[in-house]
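Enquirer: Some structures to go through are shown next.
Each reported figure results from applying straightforward, stated rules to the coordinates on display, with no laboratory input. Note that the structure is predicted; figures quoted are calculated from it, not measured. Cβ atoms are built from the backbone, for glycine too; each structure is taken alone.
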Structure 1
Amino acid sequence: MKPKAILFDLDGTLLNSAPDFVWVINLMLKQRTLPPITFEHIKQQVSDGASAMIEAAFDSPLDGLEHEDLKREFLQGYAKALNAESHLYDGINELLRLLDENSIPWGIVTNKPSIYAQAILQHFNLYQRCATLVCPEHVEKPKPDPQGLIICTNKLSIAPQNCWYIGDHERDVKAGNAADMTTVACTYGYLKQTDNAQLWEANHVVDTPTALLTLIKTQL
């Protein structure tokens, strides 16, 4: 069935944001004369948020005061480094243009706070084109709860069954399935080595943004 709307996760699905995270963390490490961390190591922590990245880089317990200080410093640094090295994945601009040309509204449901998400979308000239944006501040229950997805479909006046949700984490697929949407798992995103997207019960699994573009083309 042709989708009447498509919703996306942001980091690891539309946007490769890990380079900026790596840049900020390595600056923090350098200031403490500690060795740098690799892109691949941080990439596996991105989906779990700032706390997970700090824990991985500094071996800092999640419940420690030092961890909270490091997290605060990291977020302040990230706010200054937004879009320094981040970029949309190859093919995403073409995909979003395809949706616009076919009058298919698209939106974003992300666990990234709106202060960052809005600035990023504005930087890439996507904020005005995005039909709906849901961030953690807009929901009582984050993904994998489907609340954010339902908020979007209500705003768009489109039944969830006529909508797709696309993301790179199992919680994205769980949220989409719980909302009764068609789900797509993107393995090119921020998966851990132990993740197996084939077990997430998504309707489709794609390995590259190009494959995602091809999949959607076949449905329009």
Structure 2
Amino acid sequence: MRQLPLDIQLADYALFETYFDGANASVVHALRESLLDGSTGPGNQLIWLWGTPESGKSHLLQALVAAAADLQLRSMWLPFDGIDLGPAMLEGMGGLDLICIDDVQVVAGQAEWERALFRLFEDSMQQGVKLVITANAAPNAVGFQLPDLISRMNWGTTFRLQALSDEDSVQALQKRAAWRGLELPAETARYLLSRVHRSPGTLFALLDKLDKEALVAQRRLTVPFVKSVLDT
């Protein structure tokens, strides 16, 4: 795990290489390109990424920060759903190249936070800092009350993440398994989809468990082996 300020850590798996883009390929491409685009202005400096829970928003933000580090860019990932700090945390970030704010809807409607976000936007635009923000809705529907903040958030480029289809989920599981050095047959992946809740978080957590069980038992991820683990 890579250590960040404020004791925030990036997940080891949260890389562009482990994200199955599928219908979101254009979004992934835009995020990658944003690191190389040195032009300024709201349309180039602000990206708003929204989607349903477990649509991959946090994975992509962490992947962006990891990729920024590879390019020697100074960046920070701030997951608002889980940070127990006040809006003052957004001050003094002008020395960064990239700021990624996750789940901004958590502070929508809170006056002090909204004023702090507005100041962060203004400072970032002036200093050439890139902002990538995720939420569960588009900028004008996330619940902001400060008109100037709503206006500024709509100046950037907005993308919506599409949910994974069942076949996408199979390929996403196989991609994550391959990154962990596992071979996950499509038949086994489809069996998992038929047995457990299909949210990506649940599936990937189960894959981690299967990885450990397979290592201990020295078994491959066949349907009978997976069934035996699920039935215990």
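Enquirer: For percent of Cα pairs over 17 Å apart, for residues 93-164 alone, find whichever of 1, 2 sits highest and give me its label.
Expert: Details: 1: 46; 2: 40.
If we compare percent of Cα pairs over 17 Å apart, for residues 93-164 alone over 1, 2, the biggest value is for 1.
Enquirer: Another one. Comparing distance in nm of label points 7 Å out along Cα→Cβ at positions 21 and 149 across structures 1, 2, which is largest?
Expert: Values: 1: 2.2; 2: 3.2.
Checked 1, 2; max of distance in nm of label points 7 Å out along Cα→Cβ at positions 21 and 149 sits with 2.
Enquirer: To test your reading of the models, identify which of 1, 2 gives 22 for relative contact order in percent (Cα under 8 Å, 6 or more apart) when calculated.
Expert: Numbers: 1: 25; 2: 22.
Among 1, 2, the structure yielding 22 for relative contact order in percent (Cα under 8 Å, 6 or more apart) is 2.
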